[in-house]
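Each value in this text was obtained by applying a stated rule to the coordinates, not by laboratory testing. As the structure is a computational prediction, the values presented were derived from the model and not from experiment. Cβ atoms are built from the backbone, for glycine too; each structure is taken alone.
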Structure I
Amino acid sequence: MKVLVLNAGSSSLKFSLTNTATRRHEIRGSVERIGLEGPVLKLGGEETPVAAADHRAALVEVLRRIPREEVTAVGHRVVHGGGFTASSLITEEVLGRLEAYSHLAPLHNPANIAGIRAALSALPEVPQVAVFDTAFHQTMPERAWRYAIPRELADEHGFRRYGFHGTSHRYVSQRLAELLGRPLEELRLIVLHLGNGASASAVSRGRSVDTSMGFTPMEGLVMGTRSGDVDPGLVLELARRLGVEKAGELLNKQSGLLGLAGYQDLRDLHRAVAAGDAAAREALEVYTYRIKKYVGAYAAAMGGLEAIAFTAGVGENDPEVRRLSLEGLEFLGLELDPKANAAGGPRISRAGSRVEVWVVPTDEELAIALDTERVLES
């Protein structure tokens, strides 16, 4: 099956034509600056100016450059699936439910839905599937997903921990089991998805039993511009002083590494640290200390640990973040190999380390394509 995988952002449309039989991406690209000045299509190392006033126009440009007659299905990344526990064939009823969840992920779901509607219009004869970032984490036990707020209110409005990056966490945990040469059902794993957005998950016997993001993608680890964990009292105080809208903007887009040191990108932060910037050094310490706390907590929650995987842009490419995040965790039986870590692995723990540590590249597009195939075949 050849699946057109679409990941629609507020001003972007990432795409791939993925062959599920060979597990290869035959075409990959993106349209950037949708609805803004100077939209471009990036494909094969080249950038081409295009007319892309909205996602529908952007998809038209994409379909002109791929063999659309080979597209047998479309798989869409959807950030917030609310109560969906698995990927789903897209119908009007499903779309209506997703629109009802938009307030839970206002930065993502409206754009995801715009991409779906564009594809339904352009490819009405092709079956389409929504693959949810939240679905993998719906196996969390109630003790992990329930907030300690009045039960009736929480149940009525869906106030609970959902978790995100689930497509990546599921793919990487399965891939890590393959690398270890052991059945996933025997393993207790921690997956660290570290990019501009960042999350950790505890995967026990193939099931997500805890994850750092919660009701929204703001909870948990320190991120590029998101605060991660903060005292709810601080949120209330910010809302009192700044108003709800400005407080939300601050915690979502002006906090994290950007708020701590003025650098959103870890590469810029490292350069600032090397130049002696004290705020940048402290930001790196806060960032990696938060990761370390989650690793320790999840090892305790699962009653042990066999392996850790680093993935996504920072996790796959930043040996200093990996080193600092694991420093001091030797009591877990974890021994990092400095040379292997500096070289990028894939295994970065010493031979004989009781807890193995790996760098595992994520491939969310492939995971979405395979899930799309599974839904349609079932």
Structure II
Amino acid sequence: MQLLRELGRRLGVSEDYLATGENRAAPDDARLLDAELALRLGDADDAQRLYEEVLQSPWSKEDYGRALAGCGELAFLRGDPREAVLQIERALGVWGAQPDDRPALAETLGRAKAMLGKIDEAVAIFRGCLEASERRKDVIEELRFAVLLANALIDEGDFAGAAEVLASNVARSEGARDPLLRARIYWSQSRLYAMQNEHSQAARLARRALEIVELAEDDYYTARAHELLAHVELDRERPEEALELLEKAWPLYERSANAADQAGFRLEEARALAQLGRVEEAGALAMEVSGLLADAKPRQAGRSYALLAEIYASLGEPARARELYELAIEKLQPTPDRYLVDAYSKLAALLENEGNPDAALTVLKRAMDVRTTRGVG
């Protein structure tokens, strides 16, 4: 069966067709093809209707799985990673398949799990798909999953692992026909340098990614590259440049990204406004996006709460600031990084100013533990 599955993948048919003559990889149900086309063209409502019709009367197990998978893709596009994971895992169960059997679906599943803070599960999915693509000698797919794996490892705080994955694929990306894959490599490298506070290198690589995606005329990745570069500029305390990049990219992002991604984008805008001293605008925006991020992107929700805490502290409301720092720490703890260290440090300073040095020392020790065990600062 494994041999038939591999032959079927290369020939564009299923293992069932090779074994029995029944082609399940190309279902007869035209509604599925119409739904997939609607999904690609951005007509989510029409795609949802068609997928639900198929679920009510599937012609085969393959049809049923594809309809579930389509509903999962739609949920992800709408910024609902929990529903996306539920539907995609149901589809894989119907097929009796592993994520690396369906690479396109595996990408969505891994990204959805990462959004939910299940970074270790995302890493396992991307690593499995990378190994499968290496066995198939599919260079384009190798690059795609190398980038996804590297980004997940960065989120997990495994900078050495991310660097190793990127180093083995950067040279290969130069010859790839897909320019967006090269851009993703540069983008991942930029994130890696940014997380290690090497902002000059991060900015250089982010600009290379931006140049490529602008030439490729891809709205989503052009906007993401702008967002990444703005993030680097904010880490370098250059909010004017960051805000200019974000304002330029927002129209592209608004029409190409899901709600959760858009909320993450607006968080960078709130950071820029805060650095410019426009604290009321920053606070209103951070409050708005924190609710959208709380479930879909807990790590970014933690950053939004930390930003709100800083704003309340500057406005002379230490009790509210302390509550928000504690909430930020709760969201950031599953994936310890420099943002968690920063939240601990600022909470400690707040406690010290309130005349509670013992509590401040306890919080500072936690920050030091993260620095020591995770190698971040």
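Work out which structure the value 0.10 belongs to, where FRET efficiency 1/(1 + (r/R0)^6) of positions 43 and 195 (r between Cβ atoms, R0 = 25 Å, to 0.05) was derived from one of I, II.
II
For distance in nm of label points 7 Å out along Cα→Cβ at positions 67 and 99, find whichever of I, II sits highest and give me its label.
I
Computing distance in nm of label points 7 Å out along Cα→Cβ at positions 203 and 243 for each of I, II, which one ends up highest?
I
Where does the value -12000 come from, among I, II, when helix-only ellipticity at 222 nm (-39500 (n - 2.57) for each DSSP H run of 4 or more, over all residues; to 500) is the thing being computed?
Only structure I yields this read-out.
So if we calculate distance in nm of label points 7 Å out along Cα→Cβ at positions 179 and 219 for every structure here (I, II), which label has the highest result?
Between I, II, the highest calculated value is found for I.
Matching task: 0.96 is the computed value of Rg/Rh (Cα atoms, Kirkwood Rh). Pick the structure from I, II.
Computed on structure I.
So relative contact order in percent (Cα under 8 Å, 6 or more apart), computed for just one structure, reads 15; which one of I, II is that?
Of the options listed, only I reproduces it.
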